[in-house]
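Below: a set of structures, written as structure tokens.
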Structure I
Amino acid sequence: MTEDAPAPAEFPDNIEELKLVAGSLLAALVFENDSTIGAAIRRQAGLSADKTLVVKLPMSPAGLEIEQSGTIRPVRQYRYASALDLEAYLREDPSLDLRYQGGRQRLRQQVSRILRPFIGISDVPSRAEFEAIFRWAPIIEVAAYSFVARAISYLDRIRQIARQEIDSGSAGEAAQSYYRIVNMMAYFSLISSQPMAGTWLGSMARSFTWTRWTPSFALTRERTVWLAAAGAKTAAAFGPVVIEPYHETLSHAAHAFNIFDALFGLTAIALAHPEVRHEIIEIVASEELALFSKEVIGAEFAAAAFRSSLLALNSQVSGAVTLERLGWSSDGQGDGLASHQAFRLDPCEINSDGVMLGFAALPAVMAHGEPGHFPRSKGRAPRLRLGPKDISAIMMRAWASAGSTPSRTLH
């Protein structure tokens, strides 16, 4: 964590997953800044001019494609059958290793500058800051999502402390730290949300038994439109492979919010993957009928979630009204999804037309690329900053017993 972001002592200062992210970024920048290193490895490997060199990065399942021109591209593991082991080639050439290590030393501060906006500070990264790290997503996304898993576990441990602060009337150090870490989790989720990430994300999702967890739940449960939008992108990145477990979660959900989350994730997947849209519509319609025979906490709100999901799936939500409510522009310009309102409004809020705000917003969310979640300039980021009163209100509706079901509004 940084000096800007006090956190309970048990949150680790030296997080292994972030070290892996930094290490991969550092390796990529060394090759990008010194093309002679890649050229030397090409010569060692005896590659012809028309062959692309692929080097596997240390401590990472990913690697870099290096062309004869020196152009480099990050690549995921499944994109190539084999790759040259970078460390092995460096061991064979001490002078090359010395040049590589010197490059790492020179570029450490640059990597720190790239990562700093994402680690604990109060302001949201700018779009340019996000793009500076997002362009390397294929080589850092596994470590980035591993950080998300660590953050979920940590938040589960400190939630009670944060709730006690909120219940006592103010968002103290624990509550403010909690919310900053939630934002960090959203940043690194978005870094891991490129469509092509679905291959390894899907494999991960199949590797364990789901209980209350879904790809979107850790972000939707915090009850802001902006965080829910990041959760939608994560669900879409997992893709059609998680339709069945989402369906299973929806079938067994006994609380309106779990139903909201399952429907939200399924709807996001359908909007991002049109080939499964009809399948998901059938699932939602079938489960809506089954709702009447189940006991559900907040059944009225669960019914609103089903209705809202089907309207979004059938392109029947009011886009203009939603954009105005959230302060989003119709042309996709400006600050995109990073509006003052999106950081504060509840995606479960039921508008006067009976549609939940999160579902009404989903078509616009899925139309934006990941950089569109961030403000267009650093100078515009402070207006998104949440004060203690904002954090208290958000956490009260998300976690206080009286705030566990959605609210209605006349807006």
Structure II
Amino acid sequence: MKSRVLFISYFTGVIGNCPAEWADDKINVLKTEKLDTYVLTGMGSCGIDCKIIKYFKTPSIAADDFKYEVSLMQRDTNRSQFTRFAMLPFIFLFGKLVKWLTDKVTRGGSCQWSWVLMAFPTALYIIFTRKIDIIFCTGGPPSAHLVGALVSLFSRAKLVNEFQDPLIGSEIDSSEYKQRVTRFFEKYFIARSQRTIFVTKKASQDAQVRHRNLAKKITFFYPGARNFNLLLSHKAKNSKSKKANSIELLHMGTLYGNRNFDKIFCALDELYVEKKVHSGSLKIVNLGSVYCNGKDEYLMREDFQLIDEMSRLDAIKRASWADTLLLAQHSDRRSLETIPYKVYDYLNLELPIFGLINSPELEALLKSSKKGAVIANPLEISEIKEAILKLIKSHKTNQLLAQQEKTPPNIREQFLTSINFETI
């Protein structure tokens, strides 16, 4: 396949931003495959032009969206601020009005709809001046999908949509008005596309039920993530400094709301009292921010450590030193419809996984990893206790948790299949 690709994602190259990391991994595939690619992204994104990857960074019009993009731009002190200052008079005149209008129509949300006003004409310029074969939209903010759907009206290029999270879900937009608006946009995006991809089987099946006449256009792929091929020396170097009887469970990412460690700490405390686990034998590490109500209590515990956010590569290197990777999902129904992108980094690291999840689909994916996984319901303390004891036993006996070894999803194969219009 040798095609020209218009890649649309509001976020690219933003450190610590999952939709950006997701997009960057796919852009890296396009670069490796030497496909001429034009990336349309937000003004706050980062990305360096090269021979085959050209970035077009456009600003939003709404005052709040523009302010956010400026804050992202200011992280890079070497970056030109020309666009920012050139837009200031326009934002001063129309920014608050556009914000008011978008809020009135959509009733809030972080969809960056005002970005469409500048991104759409930029996309038109790209398709009129380049021979584009494939339009690929991903997000993150669904404004990228709206730009793709609109510009596809003026192009013969095949449109492929990917939803990192479903637009409609059991825990998303409880407002009846928002549900109607979101359902309208979802149907329009799918109708305009040649293929619409969800990243869990559950989300794909739910969308097929909602749009039965469009079901043939809807599919799912486990996307996979870029494998950084880390050297095992990272583990060896760190393991010498750790106590032989101490097991480190490391979680990558932000804790907030009902994605927290409350239950696992309750389970550990009960095991300490029952003398089934000795204090100091486990260490729970969170690499990322904590916004939970119990943060202060976490920090007072001897079996907890908080590490500040860092770049993805540095975070993966640090995670490679752990004995076990900890995955904590939301305890509500949204976990049935989503798979955190960090899961694919976890699978690539080939370490045992301890999962606090309530998704049979994700459980099967985790248990297919090379070192296997122990799984517990995030709300059931008794299950968590049993899983902790199983993990400790496997660690002491050096017994693999995996029943069968499977290769994790390969992002190159998955992505190229998703955009290969010969298979559509």
Structure III
Amino acid sequence: MVVLLLCWVSLFPLPPKEEYQPIITIVPAVFFLALLLKRRFAIFKLSDFPLWIFLIAIGVNILFARQRFWALNAYLEIAPPLFFIYYLAKEASISTSNFRTFAQTVCILSGLVALFGIFEASFKFNPIYEYLMPNEYYQRYVSSLITRPMSTQFNPGVLGSFLLAWLPLSLFLHSDKNRNVRLISQVSLTLSIVVIILIFSRSALLGLLVIATYYLYNQKKFRFIILPALIFLMVVLACSFLPYPFSKFGLRSLTYGENGLLSTYRLERFKMVFRMIWEHPWAGVGFQHFRIRFYEYYSGKSAVPYEKMIADNMYLTILAETGIIGFCSFVVFIVSLLKKGFQAIKVYDDQRKNAIRAVIAGLISILIGMGGYELFYWPSPFFIFCILCGMLAGLSQKALNEQRNQTA
């Protein structure tokens, strides 16, 4: 089931995912119930309480939302898939030894998606959005000086999150005993890194640097850890004097330029979130209500396009739309997962230790991507988030079980 979901996430663009969203909730639910009846595993384990708390806490906003239908609809697109996919991925990690097979599948699919992205960037052409389905982002990016590829992921930023999340699993196969697997891993890694650079996403570049640093640290190559930081500084300095899209990595664009951390656009979103939380501190304004109530909290005088009526940051969105309760429950959920993952590393042998490190790195890349756009409202990266959370919980639980058996 997890592999089928992975193929759906990888190969199909956004419109079909939105059109068949109910099916993508129902199918994992059916597999979950079948697995529950077959194995009768416990879903009320203490280790899973942070997930339950998170799902309940973010649902509170529905009761206080102005448009409850919209809030409920958004909640149903987030909570049930997270619940079912989390447990399916968790049980797959506990009950089988197919992580290597899963990693190979990820490696092949991400390589194909990246290859298609390179084709798009090279020929300034994507047949999916030319002939099969409309894409409001397509002409904007395909006609720029250097085409920012979207491949099957509909948007360059989403493509960056997709490739970054699976990059650590390709690294996991980089030292595989099978020569063919190593070759596939190397090709996929090369293609993915090239596309991550070509999409000119600042959050994707940051994620790539973090993954590189994390990998060097785990490989005990401490003298090279400073290398990603030096490369980053050199890129920033060089791009500061180049035209768009290179200028996106320049010093001005990273600070006070358009969409920079200190830009008028970003600062206004921070102020809007503060105003929303000031008036609705505990439950927030409601899912999808950042857009619905945008002009109530916007202090600017000019009209804002619908596309820009967002916080442009998933953390700010969670805080504004679900309040302090929802935001804190999300932090607790993520911190508990990462804590259990790092604890499991101490128990596992080298091979399984590298596996759980790859999952942690993938999840961290998703968390970095959340700082650049509303990641939970895009099916592809959100489903990847669900899979990685479940896999990390499953691998951690398996390590805890083995530790208990050894102690006994």
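Just so you know, all these numbers are worked out from the coordinates, no wet-lab data involved. Quantities reported herein were computed from a predicted structural model and do not represent experimental measurements. Cβ atoms are built from the backbone, for glycine too; each structure is taken alone.
Ranked by FRET efficiency 1/(1 + (r/R0)^6) of positions 74 and 290 (r between Cβ atoms, R0 = 30 Å, to 0.05), structures I, II, III are led by III, which has the greatest value. To which of I, II, III does the computed value 0.97 (Cα Rg over 2.2 N^0.38 Å, for residues 146-385 alone) belong? Corresponding structure: I.
Structures I, II, III were shown, and helix-only ellipticity at 222 nm (-39500 (n - 2.57) for each DSSP H run of 4 or more, over all residues; to 500) at -13000 was computed from II.
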